[in-house]
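Chemist: Listed after this line are the structures, all set down as structure tokens.
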Structure I
């Protein structure tokens, strides 16, 4: 509380804080919604220009990550389990309803503010960042955009305050080809019955609310795909938790749906429009993955660089050798480029301008940069980078997922090429 008032007293007086103390992130920031610059009276600004509220959120999330998350990162990674106290703290500090309306318990932030929060968390732990990102940019987003008033009031409030959500689309035969999904939804009059299974579902180990994509009319192909809000207690089975290379404490599970009854009122949006909702949400979500990856790259870089000027060989710091200087200078350039691409995609989305290609570019580049930066960081620290104690090797493991989930690198290139090609047809 004193932190916020000391830093920005004029803002702190106008916000409502969650919980008795809520020491880090203020909620109810209606002023965080970014409306876009006026072409006529606003001079051009750098891509590092943020509103005062966005900067405050960035700073406070960074502090939250250092003080609350960092002490438990290694233990969570070793146990491959998300610490429940951290999840509770995320809710208490408004990080699980970043864009959700204030009257539904959310922080009502701008999309860019949410992206900055994801980035800051990833600098400390990409697993925690993944939880926050997927919960906000996918689960919350699809309900906020296409849920009716009753669904929003019922579920967004829970998702902002105490319940983890999960976005369920991938299946054994439906990964990059998401529209090949086989999960079925049979119309039974006043309810649907879901049967099938999902794979690679993030947040599913902690979630109690699931947005599930199933085909309500297979005769129509992908145009039968429909989105449903499903509660775990209705019979969602967590069949298997995957053992993974990286982001180990972020749960990734196999789900089974065996005659799960879903009330008709829990259809999200319109029957048969689920494929549109999935595409739209994943396009936004890719900006969040880009933010995760630039956070991971910076996290490893910020550990390794000081070490290079502490460690001496042949009488001088290893960071003073030209070959090393060229490497860390190149990585610095690449991280900066990925950040600017990510921020640009976020602003385009906020302004209602086309952003799909820019989102794909940001995710592709950020994933590549994260792999390269974290790999270099391990090498720069030598043996100390290879052991678990410093945490650099964890960033190296965590970075690989950026090239895979929410669209592989090849799929991003397909998207980029397709949009470019339209200009010449």
Structure II
């Protein structure tokens, strides 16, 4: 493996940008749902499934492709995935109907997984003392991409139509493929095993490590709440009393972006041993924010602060979950990231689908009550696990096929 010094600030920045662009591909359509529905003559509720299709595809891609990061040369693997996602983006840009677009977004979800390979790669290249900071920086790029994509797509759609954003994203993906191929140092595979055994080992790692299982539950719950909020927010802002056009809806992504910037150094809390206390604080903040959001359905003055608080809370706990999970195993980080990504985007798909159903049943009030309920569930998991199941004290260093050797970490995670 390359020495830790190879994870320079410049390379960290490039990883963060590439991860943000890759994940942003899933969300170009989110603020444009009404816009796309009108152009393709589909119901708004049907268009709401576009986000779900991309997230389901992404969960499949993370499960089936990301583990290959432990057995392939990632210097080649990452650019190849970027190029295949560029082809899927072009398919989205040319889609003649809502059905074809649903299919194209599903394919895009499967292929735009390079960010999930880059994050554990950053953890491999970073030194132990700075791993939380580096992973946090790349993870912050991922979260920034989720939010910035909404703002960018709104403006591009008004200027050149909704198809233009997918074509532009394809060009950016090709450019990043070239830059990353030149920037990633040559790396030997972390382990060698047949593909079926590799996929099976994802579940083996999770089943063996109790702390991983509990952390994955918190992470999936957070992403479900995140997706629930942002999918429903599009419906809220496009209807009465706001009736905002797509560019204005996209601007609300800047409120969430402020949250991403506020927590970009959350990984440092992990490095200092404060991961679990900070996670609990984040969930308390998220619960309080959903309560505020429940009263903000007709007031943009209340709505913007609520969005910022929710994003700070949910993104902060997401970064802490990832850094804590990477402490479980040195040799299986791509597979742990596979479990994390799969769980997150299953949660995200459930959140998006629930937002569509809840909006039809009870509007914004139903959505915020569901968000608060998710926060209460997560706080219960955290309270039960913070002095036991969520504490990571050992790191597994061998792969899943051989005997395991547990070594103490430099420090225990404080509870």
Structure III
């Protein structure tokens, strides 16, 4: 975002207002509307924060104007932007990737726009952007974290975005395009990049109900891998059974709770699943940590790989020395943002592959809770939805879906 964002002159704003009827004794209430000046200024709103902290306490809805794009600049209108755990962590100030604090949104003090993932449509662009093969109506997603996607509009350069080619976009919804670049890519690369699983071999993962977990189940099934999937136990056993069935319908071979994982009989159960232990469990995907992650590692075959990509329990990962010395288990960390920065072409190819699976109906959408964001939507409504996600009151991933903005 390399442009200075200016508010249109008050005179222009007044010229855009409709003529009001003469006042009567009753107070006149008109629906809130957006106005774009004759000089092409785009009116925008964004969920922003000036300081790190708890999202409900630090987020506010900020309105500003975006000047007409020129040269290497483009104006974007967002279509869909998810609420990911990393977004919450970034607002809290505990995520490695930091947002950009700037005064370019017409504020006296620097603020940052929340959100890291999303898809947007190009609605205006400068000459140099056109020369690079972009056009009005193209869809783009963010090249890396920190751009700020919880907003109606933004100004960007070609270096900020990756274009979805017409072939990639064909038959794809905004929700699919807006959620493809982080969770499915994380699952895809972890299954492919740390060991070469053969058809019929096993991987095990916790957080199986997450976006990454659901993607891993489906990708594993497509590629011929078998999976053991760990979920959190529910007080409501009917809800727990329903979730287990749902994941099995996606392609999971085994679904167990974290309590079952840590039970005394887990080794016997594991042998039963894996043909007496003759079928190897060669990869583990961990986003939880704590004792449950250690229990998962104990089920791995010798010389297997254990990949950590999250720490939802906020507990450390404890590795017994015997796993390193005698079983030769290889422990790795994976951060998709760093991988994408080092491998931009592979990132684009991975996205294209997943989108092709969507088109062929080989990959199902993750459950989402759509949060409608219209121009009239109040800031407190949007922030309340972020709070719901933070507290876990949601059956699907929270997703801002932009309407008439």
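Chemist: Hey, helix-only ellipticity at 222 nm (-39500 (n - 2.57) for each DSSP H run of 4 or more, over all residues; to 500) derived from one of I, II, III reads -9000; which structure?
Modeler: III
Chemist: Now for a separate question. With Kirkwood radius over Cα pairs in Å derived from the coordinates and found to be 21.1, which of I, II, III does the value describe?
Modeler: Derived from II, not from the others.
Values in this text are rule-based calculations from the coordinates and carry no lab data. The structure displayed is predicted, hence computed values, not measured ones.
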